Structures are given as C-alpha cells and as structure tokens.
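Peer 1: Take a look at the structures below.
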Structure I
C-alpha cells in the first residue's frame, strides 16, 4: 500500500478507532506519518497486557489472540468511534482491531497467527491468517500483518484495493448488515424472525456454537410444555459487546429449516418478558442465579419490582440443572422469592445432565487451530 492510498483514506469521509494487541502497530504508524491523519484517526489504543485487555473488553477472553477476541475489540472500538465523533454519520465510522502472536526472543509453542476485524455500520470485515513458523523474522511478520491491515482499512474505506497474496491461505470474509438488524439495534422493532411468529416456548442463548446439548434441552422442554421451541438470540448482552454482523450471520446459519429462531435486542429477561408475553422461557441454573443476583439491581426492593413483569405478563420458566462452580445445581438448590416460586418448573439431574458448554467447545476449537 503506497502513500497515495493512505492520502486517499485521509481525504475521504471515514474516521476510525484503532486497537491492536501483539502486532499491527506499524500500520497505525504508517497512517500517522502521512499528512491528514487527524482527519481519520480518532484514537489508537494498545491493550498489550492481559489486564489491560480485560478492562478494555469488560470480560476475560478465553484466548487473547483469537478471532473472537479481535471481533469483540473491533465492536468495542466502533462503539467508541460513535462516542468520539457523535456528529459524524455512523456510515463513515470504523472500529479497527488486530490481535497477533508473532516471532519473539523465545520459541513459542503455538502457531504464529493474526486476526483482523473491521466493524462498520454497513459490514463486518474479518481476516484470519496462520504464518509459517520460522519462515520470517519478527519484523517481516509485522510487515505482513501491517500490510494486510492497511489494505483492509482501505477496502473498508471504499478504495479499490485487494489484500496481499501470501503463500499460505488467507481467510477473508465480509458480512453486510441488513436493514432489519439496524432497526433492531435502534429498537425500532422488537424482533426479527423467518417464521410467522415466535412460539410460546422461548429458548434464549448465544448458541455460539449450537451443539447437541441444546437439542436435548429443546426436546425435553417441548415434551414438558407441549409446544415447539423458538431459539432467541439477543444482539446485545448484559456483560458483553453487541454482536458483529459476522457473528449474527454465523449464529443464524446453524439453524436448520424447521427450527424456529428469533433475533432480539433484549439482553435481560425483564426485556424479554415484555416482548414475549404469556410465554415459557428455557434457562439453565447459572442464568437463574443471575436473574436473582442483587448486584444487577440497585436493591432487593428494586429487583422484586422489576421482576414483577414476570407476573404481569404471565411468564413461566423451565429450569435445567447446570454445573455451577464445583456443584451441579438444580432448581431445588436455589431459594426463589416466594411471590415468583410457582412460575418455575425444575428439570431434575436424572432427566437431564450434560456437562457441555459452548465456551468449552470454542476453547477446544481454538486449541486445535492454535497447535495445528
């Protein structure tokens, strides 16, 4: 990428927040060297230590150099860009993120790799690449990362550029936003679905990934309640960032024809209850504990007041046992406030116990990739 391309980026309407960990700093340096950078760069941030990254994302990542972490960084950076440039059309704002693990002074056990994500109003751009270990010096690996990063910024900014050709396969995906996803984010609509209407049995979750445990829970819940389940995915999570368009598409693509799903912007069960009145929700014990956790409310009185929506909208719950810490907990192991007790049906350990989680599956997948 030459200096004229960088000048074209600076002369264009796009503004960005840049965040990197482990590599890619040469890219931001190159952008800053060219006059006009102040028109483009809103902020540059390098959360290099793990504690810094934890504070930046407000969560502790399973892996600090991974595609998921990079996506979370980019979405966080995009939200930051909107705060720093409130008068700029969101269509011209970008959150740019990169994580990398490159050559260093000692021999690393895993692969040398990097991930780039650019989150914008119109699309999510994602790049993944695994470098041949020992082929390049640290400086040359950094140049590869930075070259890919600069070109991807140019592409996201509307320039007619291509990513560099590398000996190893470079994975590049672009997922365009849909108008109803924007409407959902702006809360102009309550939900998006492909079916005519959600059923009265709602199964909330991230479903990243969707696994056999979910299918077993679905089957048991449907038999218990007597209606088909609708899988509910919120684009916003209480403790995490908004979902990128890449994550939304990947999540929804897992569902087979005939499986009902609904996309919402309802991170809490109070909000879900207001949308899906007279419904039964499927949840695990870990989620039940969070619903009644005082730390999410100003006081116990406020909690009880907010949760009255369950009574007002005739909401009920089917609760599945989960491993919580060192204990497998079921509904019988938790004290529910008296006024809500009759709204919860427990599934016993005999009926269901499957110690598998989406997080564990994602960790295993990442480990398999990291040691390939």
Structure II
C-alpha cells in the first residue's frame, strides 16, 4: 500500500465493538508507513475523546474537515475533494459505515472512500462487523438492537486486505469501566446496550467467522495474482485469489412482505459463503408493475433496489402461475437453491397442498428449496 495505481488499494481494520483498538492500530500503521517515507494523511478519524488515540495521531498530517450546516448546527465530515487535491499515497478514513450529514455530496462515507480509490489513492479504514448489511437481522436477534448504519458486503469483499483487531470481551469491558472507551455517562449507556458480555461474545464470534471467511474467499495461495490477502487475528498473512468459478446459484423470491428484506440479506450471506451467483426475482402476471396497488408496488421496488445495492441481479418475470414461473426460471438459469418465505397464515390452499412452497417443492425436486421463517422478538 505504498504506490499510486489506476485504482487504490483498500485495507480494513475489522473489529466487533468500539474500543477494541481499530483506530489505534490504523494510526500505528500510518506512523510505520511514514517512517518508510510513504506520504500518508488522515482524511478523517474519530478519537471519541480517548487520550491514547489522540496522542497516537500526533505527527500525522490531517486534511481539514468540511464544515456542513444542518438544522441550526455545524457538523464536520471528511473533505473528500480536499483529499483529492492533496493526493497522498495513503489516506486514513475512520468509521467506514458512517452516514454523512445531509448536505454532503455523498450519503455514506464508504462512498467517499470509493471516490478516493477510483482516483488511485490507497485507503486504510476501520469497521465493526455488525455494520455488514447481511448480518443486520442476525445482530438484532441476539442483541435486541437494530443497527441503522450498514454497508453492503461487497465493499468488504473488494478490500485487498482485512485485518481482524481482537480483544477479549472481558478486557474490553474493563476498558469501558475505566473510562478508556467512552466518558462515564456514555459508558453506562453502552453497558445497558451493546456492551453486555453475552452480546460482545456473539459479536466477536461473528467477526472471527467473517475474517476466516475472507481468508477462504481468497483461497490461500502464495503465488496468487495481484497479491490480495487477508490477515485474521494472530494468524499471519494469507495470499489468495477469487478465481474459482461459482458452482452454486441462489434464487431469492421477492414479495411485498416486509420480511423479504431479511430474506434478501439471508440470500446474500448464503451466496457469499458458497461463492454463488445470486438472483432476486419478482413474479407478476403483467410485464409491468403499474396495476399493483401503490403501497405494494413501492415495497416491491424498494426490495428490488435493496437487492441491487447488495449486488444481487434482479429480474421481473411475467407469469400467471407463480410456482411454475419461478421453477422454470430456476431450471433455465441453473439455480441450485431457492429461498422462499414461509407462508404467513394457514388457509384452504395450505390444507389442499396448493400453497407456493408446496408447489415449488413438488416441481423443483432437483433443486434445494429453503423455507425461511420470519423471526419475531
């Protein structure tokens, strides 16, 4: 991560909670690059008042932040244009999943990072695993908290390097109680929410699994072309490539039901772990959606756009027979797994064996059909 290229390289310091040391590690790496004569600047970093982190930033050039007025207050965001004008070899950008204040040129900080990468600037950044979009429902289920700031999984998949920054939950809780993570009032709030030991343990397991998955996705090989690699906690560097052709293909059935968003996340996660192609398909009796009630049409379009944002290929299929249309598409495109929502209520069509799930299972005997229930807290 020392030379400008047609596209910059992305390195992510991955953690499972605030205070594990992601920003500190990023700054420490920046000092080492600086000692090697590399031109490195801070585009944005958030110390949260932590003295050791603030001290660690000393001696590193910081690009002044952009001041943005919003609702009578002034907020600070990374000045992407200023970084482009400065054009360093390496730029540090903290909190990749951050949502920019309204009035910013781009909605999310990861979108700003894409601009820097496209300009040939290398970026080192930080991210907590719970901000991955595909994990949103899973994190809510065990923590009771819906994470609002998320980013598509493909942003992490495109990273050239992912470093797992680890700290045992007990040590993190000790840091929190000592005031080394947040001020006392905010620390007490944290202890009542994400910083419960059981939640931290579950988040840490997710982060470790994600790091292991990144290694597997890149197929550890010392002679990998391009030299992409991932470094999980204390395991050393692993060289890998993404050259294996996907053998599996996933089909996600899109409906207007609210649980479809969770189904799409589930499908994206399954596809990533299987290295599979993924389709999100909506079936309608007409070639367009105009005759669907406005509320349902908007929901379906929102689900399809959500799938596209996760880099899932979407299709609008015309067909009066829903099950046959889905299964015909599956056979035509070599689908190996179909994901469906479980029927929401028991009615006569269920009793008579005519509901969608039963029809698809009966017609697609050569395809794995996964029925996903809506989880309710």
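Peer 1: Comparing mean count of other Cβ atoms within 10 Å over residues 66-73 across I, II, which is largest? Spell out each step's value before the answer.
Peer 2: On the way: I: 23.5; II: 11.0.
The structure with the largest value is I.
Peer 1: Quick check: 3.7 is what I get for distance in nm of label points 7 Å out along Cα→Cβ at positions 50 and 330, calculated from one of I, II. Which structure matches? Don't jump to the answer; show the numbers that get you there.
Peer 2: Numbers: I: 3.7; II: 4.7.
Answer by label: I.
Coordinate-derived values only; no laboratory data. No experiment lies behind these values; they were computed from the predicted model shown. Cβ atoms are built from the backbone, for glycine too; each structure is taken alone.
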